[in-house]
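The structures come next, written out as structure tokens.
The numbers here are math on the coordinates, done by the rules we state, and not lab data. Please read these numbers as outputs of a predicted model, since none were measured by experiment. Cβ atoms are built from the backbone, for glycine too; each structure is taken alone.
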Structure P
Amino acid sequence: MSETVEQSVIGLTADLIEDWGLDVEVTPQTFLRADLGFDSSDIMQIFTAIHEHYRGVEFKFQELVMKDNKFVDDLTIGQISVFVLRKLGAA
């Protein structure tokens, strides 16, 4: 059975934080900054991992992190999953 986009994003995020020695449950409601302590370079790492996982799909992550010409304060795994799912549907 193939995994869902949400499961993929959760798995990629969990792999990343496991490498850092963090023991935190990652769910769709998990915030990157508030819950995981991600900074901008960490967020770029997860975006890179998603991009590599879904090779051949163009993701413009600035569409996700910018709202009304301002950077968003934080993102949940669920928000990222919905964004990826929309991009996959458009591919």
Structure Q
Amino acid sequence: MIDIDVQIEGVSDRAGADAIRQRVRRVLQQIAQPGEWRVTVSPSETRGQWDLGMRAPSGWHFAWFNEAIESLPDLIEWKLREFLELDRRLLRN
């Protein structure tokens, strides 16, 4: 079973936040191994940037990026897939 906790800050548009949540859940349910997963999205301390964090069985993965709020669902999905591939490699070793 996959337990997914998604925390989003700084996205006031409900449709945008829902799109991010849907993408996160879809990616993790398709690819991730069972366990507890946590994804956080928040504005960075650096103006105009976003922080993305994912807690996986191998530990935390982080990314920082500049992106328009409308593009966040696509970018977050891409980064999560990248994190999951890295996680898979770490767990194999």
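Results, tabulated for the structure shown:
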quantity: Structure with the greatest value (metric relative contact order in percent (Cα under 8 Å, 6 or more apart), set P, Q); calculated: P
quantity: Winner on mean count of other Cβ atoms within 10 Å over residues 16-23 once structures P, Q are ranked, highest first; calculated: Q
quantity: Highest-scoring label, criterion being mean count of other Cβ atoms within 10 Å over residues 56-63, among P, Q; calculated: Q
quantity: Highest-scoring label, criterion being distance in nm of label points 7 Å out along Cα→Cβ at positions 8 and 64, among P, Q; calculated: Q
